[in-house]
Structures are given as structure tokens and as C-alpha cells.
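A.B. asks: Listed after this line are the structures, all set down as C-alpha cells.
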Structure 1
Amino acid sequence: MSCRPKDLKARLYNGGMAASDTIEAEGHLIDSGLLSAIFDKIIEFKASYEVLTFDIGRTNEEPSRIEMRINAPGREALDELLQQLTTFGCHPKRERDALVKPAEKDRCVPDDFYSTTNHRTHVRLGGRWVEVEQQRMDAVIVAAGGRAVCRKLRDVRTGDPIVCGHEGIRVTPEFRERDRLGFAFMSNDVSSERRVEGVVGRIADMMRHVKRQGGRIAVVAGPVVVHTGGVEHFTELIRLGYVDTVLAGNALAVHDIEYALSGTSLGIDLIAGAAVEQGHRNHMAAINTINRAGGIAQAVKAGVLKSGVMYECVTHGVEYILAGSIRDDGPLPETVMDLIEAQERYAAALTNNVQLVLVLSSMLHGIGVGNMLPSWVRVVCVDINPAVVTKLSDRGSQQTVGVVTDVGLFLHRLAERLRS
């Protein structure tokens, strides 16, 4: 069931017979903060709880388990509460198959559809628990042929079997406080006062670990990478083999190519830090040069483009996807201007064994990518603005850690650590 307006939610508390149900949850409930979140949600719905059993894990690795009875003002309020508690790993004690209803028409599902989170999810179909594929937030679950798959609402077709309600659904949240290769060292802790060197060292260790395990690293980058002088350090990461996919907008490529061809970014000489004569036309000249060559790869092959992020991507076979926007000049021939196609290409790239994502001063693309990721894929967001860093977590990507610093400085330090 989708989120309700306040007046409709208030109606859940009024009228009707009281209703109750028994639920249970298992995991690292205390140190992950899940237990307090469960209690808070119950109180928010003006419901009450009775703890029937509570077993605390006896070691660091052993999970805790709780069973409780929930009492709500009415059946509708209880169903809404149980649906929201599912996010925290709660589920009814009894085991029933998930409720499945057909989509009434294209892009339209029943009102009580289950809206997915980015956490690992299982649904019970035909008496067995099936892991949901292509896990991501803000999708529906289509259950067919013994499989369960996340699907965007726009991709739903008439008659698709849609998982509804809260029965037969189990969500397993990531337990942030456990040592995930040092990743929890600053989860949900955004500060501009933390020493960059220490943070960079931990991130470099994670990147090495991902590559040793055969995983892939995706970088979501904005044009600020160029403006702050980060190009030479970013290109070194590519040459060292720590970048497998670059997801960006038209602007990153344009200003990177402008810098490679003219030594400026938005008409500013990055060495002197001053505007150059007629510099405002340099980014358009860069687009014109690439158009004449027929594209970025063709410009590299012809020897027209000899340095920069895009040059290194082409030279080292790094996949790059450029998603356009309404403000783009040109755009470059490779820029995907169809929004849905760009989203699909981003999502496809991220499902290709990507285990770590670096978001470098790119709020809109960063949030978009965060919405596509399951919660077990690590995300590092770097921006000079703390508000940008916290937005990913606010949108539900709670596996994000934030580094508040100049992105050029961050890339400089990161390249140093990975080089050594």
C-alpha cells in the first residue's frame, strides 16, 4: 500500500474494531538501530505492542530474535502498520504465500501493491521462499514462473502478477554497524571536520578489496571533477584499473574535452585560475570538434583527443554512459537524450557485478544511481556541500557514507594512496 496523505492516515485511527497480529524479526536488531525503529513506528501508528519472546545474540555474530503481538485501532491501520514494519525486517509469524493480483492495465497496479525497498527481499510463492531479483527501491514485484522480479511501474503490462499487501514478504535490512571491511567507520556520519587522509585510506582499502574479489567499481562524476583540477588524478585511477564504469551527464564529457583541447573549463584557465579571452566559446568549440570527428571514440582514434577522462575511458576500454538533460549544449553524439533509455543503460551497467560506487560531486545523477542500487552495494559520496552528501541517505540509500571535501583534493589523495 502506498504512502497516504495525513488526513487519510488519520482515518486509520478512527472507527472499526481493534485488530491484532503476531510478528517476528531476526538479525542484529539492537546495534543496527532496528529495534528502536520498530517500536517508534508502532507508537507513531497509535498502536501498542507486547513482547512475547526476545532472545539476544550471545556473540558478535549471533543474531537476536524478537516475537511480539501488535494491537492496532482497526484492521486497516494494522495492515498499514505491518506493511511499514516490513521495511525493518518484520514479518507475520505465520507463513502464507504472498498475495498476487493481476495488473488491471499497462503501468497500473492494484492499490495495495507492495512497494520495494533496496534491501534483500524474499517472497513466498507456492510454499517456498524465493529471492527477489534485480532488487531496487521504488518498484513493484512481479511474480511469475516461480520467480520474483522488481519492475518499474512504467514497465508493468496488463495482467502481470503483482505482489500485494504484506503477507509472504520478508525483508533483510543491511546491518550497518557490523564491520563490513571497515565500511561502517562513518556510516550516516557526515562531517567536514574529519581528516580527509584517514577517510581516503579506508576507501582505498575498500577499492583494493573489491578488485581482489573480482568486483567492479562504478564512478558517478559531475563536471566539478574538471573544475576543481581533478582530471589528472581521475585519469590515474582509470590507468590503475580502479574504474570500470563511468556514469555521468553531458557536462562532464564536454568540460573534460574542453580542458583537453583548450586548457580551460567553462572558459577558466585551470592553471592560472582566470578567465581567458573569448573563453566562453571553448565548450562549444569542444562539442564542434567532437561532432566533426563523429564522436568521442572517433576523435581519440583520429588523434584529435589526446588526454582527459574520456580519452582514458576509450583507451582503456572503460564503459561510459552519458545521460542528457534539458540544459545540455550540443549535446555530444554519445549523450543519451532519451531519459528512459538512459535510466535503463545506467541500471544495466550497475547490475554487472558492481560492488562499489563513487559519487563525485553529482547530486542528481548520484541520487538517480542510488535509487537503482540494492542496499548491499557500497556507495561513497564526495561533495563540498554537506547537504548533497546527506541527500542520498535521506532518499533511502542508507548504505552511503559521505565525505565532505573538495573533490579535486579527494581524487588527488585517493590516487596517491592507490598508487603507493
Structure 2
Amino acid sequence: MRIFVIGAGQVGFEIVEALHTDHDVTVIDTESARLAAMAERYDVVTFEGDGTSRRDLASAGVQRADLVIACTSRDEVNLVAGMFARREAKSATTVIRTSNLEYVDLWRAGQLDVDFVVCSELETAHAISRIIGVPAARQTDVFADGQVQIVEFDVEESSSPDVVGVPVREAKFPRDSKVAAIIRGDEMLLPGGEDVIRAGDRVVVIGSPDAAQAWSQLLAPEGTTVRDVVIYGAGRVGSAIARVLIDQGIGVRLVEASSERARSVAEALPQARVYNATGIDPDFLERERIGHASAAIFAMRDDAKNLYAASLVEVHGVRFTIGIAHDPVSIAAFEHGGIDVAVNPRTVTAEEIIRFAHDPRTQQIALLEGNRYEVIDVTMRDTSEYIGKAFKEMPIRGALIGAIVRDGIAVFPHSDDVLEAGDRVIVFTKAADAPRVVAAL
């Protein structure tokens, strides 16, 4: 596929990293230094130019593109670039990134001349809501309209002996679930009957929502259901998170240092309690009983402030913390500093955008472990050699089918179950093997 990426920032880098091996990629940006860094790292074509200039787009060859992705940090640039690209490359799919929910609403109403709009704030909010639903998870994604969950857990010393320290064939795994992978350092195992999950491992589980909750209890027995959260920062990200959590029936308190912003959000979200405060004053923390919240989310624009505030609320009793890491290098600092889960909005956005470059049969993808692994929801070809075969007979190597979606209903298969024409399969694989695995299906 010929892919044209407008914007060589962090989202652009994430997209190119995932796609450059299997596609013909051209990147356009106004900053030569960014393009030089891109070209040094990846085998892509670069072009210094303005994505809002039809002349520059044409000179860079956008008219030959199959997919155009406008992912700069400026919404208006992405919108104009996407609309110009659609006129130049009439057969291409155009996808733009935005941080403004109003643009999403306009696109849904058919008032934007692009094919798809991906909102960083909305994608981040949904990612947070999924993590809140399974507090022990490091990462979780939902597939098949919420019928299937992909959950990544760290295995602790306190995890249940029903699943840890015994061969997989003897372990008491929750019903309707499979261990898709055991990640041990840099090694990944597709577990067989003799393999053992150990403390210190990271496991990827595919299962029903109930099974995900059961796994959470097994691997983190001290975890609790999240019923109320405190969100630090009421900007676009924090407000989007608050709105999604309120819709799920979770109590929300927002802490915002700007009086103007706090007033605006309080009017927009009357279901939330909004404090005009820094949130780091000990008297405030004690008076408002911040430490009694089930979870705290740190969505301020400054990563250092997020880390410091998280440390304070943990001292005051909050047991589960999620930090929004705007800079990718902050993720390791967050984890080292005690934040339970770090979420990078740019990575979440790139993950959603990347799916448009996959086989048209692909419904959804999730990226795990720094894009080393993928979970793919793909519809089987009617001519696939695997149609009519039982799972125990399938020769696919380096991949595991964790669930089937048949007639809109998720099924968690056993060894004697058989694939049928029209099935969608949710498969775990190494990212490098993904094209081969999808082609085989």
C-alpha cells in the first residue's frame, strides 16, 4: 500500500514505525530536522513541504497514495491537508487526527470532507475507561463491541497459586479465556501445556469481560472495583476522561488550577465536582479526602507535575494511579516513580490510525509492548484453508486465535471447535509476523 503521512512528530513516528516495513511510505513535514531523523531511522521517502499546500502535496506525490494520514499537532492543518489530499488522490482513504471533539461531531454529521477522524482525547479517554474497568491491568482493549477483552497483566508474588507456578494444563484459568502469551523479559511464549506462569512475568489474556475481571482478582487479589476517581487537570484530555467515566456511572472529582477553566468545566459537567486548586496542598488533600478515592488520574499538561501529584496522593492513601505521559520518555519515569499505569495519548492515537493500513478485512487492532505484538480482529476468507478445520489441527505458527466472532456473537473456542466461513477471528501475534498471519487467514 502507498501511504502518505503528513506530520513527522511523535504520532507520525509511531505510525511510520508500525507501517514502514510492509508499505511504501512518504512523509511530509515543514521541519527538515524531523524528516532527517525519520529518514535516518526508517526506509521511507521524505519531502519538506507544507501539508496545507496543494502544490506541495502534488509535488510530494500524494495523487498516487492509497491512504493519506494527516497527523500533525495542529487540528486545522490536518483538516485542510486531509481535504486537499482527498481532492488530489481521489481513490485514497483520508484519515485526520484531531484534539477537538467538535470536529468529531462535524464528521459524524457528514460535514467534513474526509473519510475518518481520530480524536486523541477521545481515544485516550476510552483507553483510561478500559483500564479503570480492570484495575489490575497494565493495558486493556475491547473487541467485538465489548464482548472480548484483551488484557495485559503483571504477575505478582501475591498472585493466586491456581494460575501461577503450575503447568498451564493444570492451572485453573477463568472460563471463556485464554493466555495468548507469556512475556518474560525479551522472550515471548505462546504457552503450551507444560509452560508455567511465574511471578515477574507479564501475561496477555484474551477473554470475556467477566473472565477479565476474574483474572484481575487472581493476579491482583488486593485490587478493588473503581467507583470514584479524582482527575488532576480539566483540560481537553481530563474533561474527555471525566465525560466518559461519568457515562459509565463512576463518580468523578476534577482538580484544576485555572479558575477560568474550572468554572467552564463545572458548567459543562454538572455531574462532576470541580475544585479550583493545585491539588498538592496537604490541607486540601486531607480536607477533601482525596486519599479515599478508588483511583486517581493525572492529566495535567506537565509530566513532572503529574508524577509529583501522583506521589502525593499515593502517600495520602490512593492505591491505583494512572498518569498521562505526554512525552514518551516519561513512561519509564512514571512506572519507576510508582504510577501504576502510564498512557501516552499519541501512542493510543497512532494505534487507532494504523488499523486503516491493514488488510481491508481487518476490523480492529491493538498494539502491545511498544508495538512488538499485535492483536488483530480479521474476517476469514471464504477460501481460507483453515475453514472447516478444528483448532487442534491448525498449523499457524507464532500466533494464537483467542476468540471467534460468529453472527455477531463472541465465542471462545476449544481444541475441537471448527472455523466456519464468515467467522471473524481475534488473533495474537508478533507485529513482524502480522502480515503473514493475516494473509494465511
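Where a number appears in this text, it was derived from the coordinates with a stated rule and is not lab data. Values in this document were obtained by computation on a predicted structure and should not be read as measured data. Cβ atoms are built from the backbone, for glycine too; each structure is taken alone.
A.B. asks: Can you tell which of 1, 2 yields 11 when relative contact order in percent (Cα under 8 Å, 6 or more apart) is derived from it?
C.D. replies: 2
A.B. asks: Compute distance in nm of label points 7 Å out along Cα→Cβ at positions 102 and 374 for each of 1, 2 and report the one that scores greatest.
C.D. replies: Result for distance in nm of label points 7 Å out along Cα→Cβ at positions 102 and 374 over 1, 2: largest is 2.
A.B. asks: In addition: One of 1, 2 was used to compute mean count of other Cβ atoms within 10 Å over residues 54-61, and the result was 10.2. Which label is that?
C.D. replies: Details: 1: 10.2; 2: 17.1.
The correct label is 1.
A.B. asks: Next question, about the same structure. Going by distance in nm of label points 7 Å out along Cα→Cβ at positions 246 and 318, which of structures 1, 2 comes out largest?
C.D. replies: 2
A.B. asks: If mean count of other Cβ atoms within 10 Å over residues 46-53 is calculated from each of 1, 2, which structure is the one that comes out at 13.6?
C.D. replies: On the way: 1: 13.6; 2: 19.0.
Label of the source structure: 1.
A.B. asks: A follow-up question, please. Work out the source of 1.11 here, i.e. which of 1, 2 gives that when Cα Rg over 2.2 N^0.38 Å is computed.
C.D. replies: Working: 1: 1.11; 2: 1.01.
Source structure: 1.
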